[in-house]
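**Student:** Scrolling down, you'll hit the structures one after another.
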Structure I
Amino acid sequence: MSRFSSGATLTHASAKAALAMGLQQIAAGASGVDCAQLTQFDSSALAVLLAWQRAAQARHRPLDIVNLPVGLTSLAEVYGVAEFLPVQQAPH
């Protein structure tokens, strides 16, 4: 499995660049994103994750999202999109 990192910050200011980077990784065959380094985020992070998810689905591939911060998981629940983010625990 090929995973890429979400980086430490995923906010409105960095969303466009993060989206482009992730789309390139998915096009190159990445099948997952590791959010372990993600410490600063806002609702833009959810939009980017959902866009990455749609891009992978368009290629008929799943996109595993691992190590999503608890705060971002809570934000996804508040916005009603948690069910669209198939979050998994990373293997130890």
Structure II
Amino acid sequence: MPIKYTPPTPEQLSALKNDLSKTGKQMAELAWLAGDQHWRKYTNPVNARGMSAQMLFVMMAQLELDEKTMARILNRMRAVGATIELEK
């Protein structure tokens, strides 16, 4: 399913962080990034990295889907060979 995608701007991602009242570290965790220094690469207004559709999808899925649905998706990922454990 091809898509046309334009990533959110650094300002829009910063606004999301503020709207959620989360720290940079918490946003990095939501995006499955290694740390808040990586989150800043997407929110730096100078030379920002565009967020991939897949990363944004993961973030929104974690915000919108209930635990049971997320567990079902993660189990499906495991069924095709992925190793994945979310830290709580």
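**Student:** Here mean count of other Cβ atoms within 10 Å over residues 40-47 was calculated and came to 13.6; which of the structures I, II was it taken from?
**Tutor:** Going label by label, the one that fits is II.
**Student:** Out of I, II, which one gives 24 for relative contact order in percent (Cα under 8 Å, 6 or more apart) as computed from the coordinates?
**Tutor:** On the way: I: 30; II: 24.
Checking each candidate, the match is II.
**Student:** Further question on the same structure: When semi-axes √(5λ) of the Cα gyration tensor in Å is calculated, the result is 18, 14, 13; to which of the structures I, II does this value belong? Don't jump to the answer; show the numbers that get you there.
**Tutor:** On the way: I: 18, 14, 13; II: 24, 16, 12.
Derived from I, not from the others.
**Student:** If you don't mind, there's one more thing I want to ask. Could you figure out which one of I, II the value -13500 for helix-only ellipticity at 222 nm (-39500 (n - 2.57) for each DSSP H run of 4 or more, over all residues; to 500) was computed from?
**Tutor:** It was calculated from structure I.
**Student:** Given a value of 2.5 for mean projected area of the Cα convex hull in nm², for residues 8-47 alone, calculated from one of I, II, which structure does it belong to?
**Tutor:** Going through each structure in turn, the value belongs to II.
Rule-based calculations on the coordinates, nothing more; no lab input. Just so it is clear, the model here is predicted, and its values are computed rather than measured. Cβ atoms are built from the backbone, for glycine too; each structure is taken alone.
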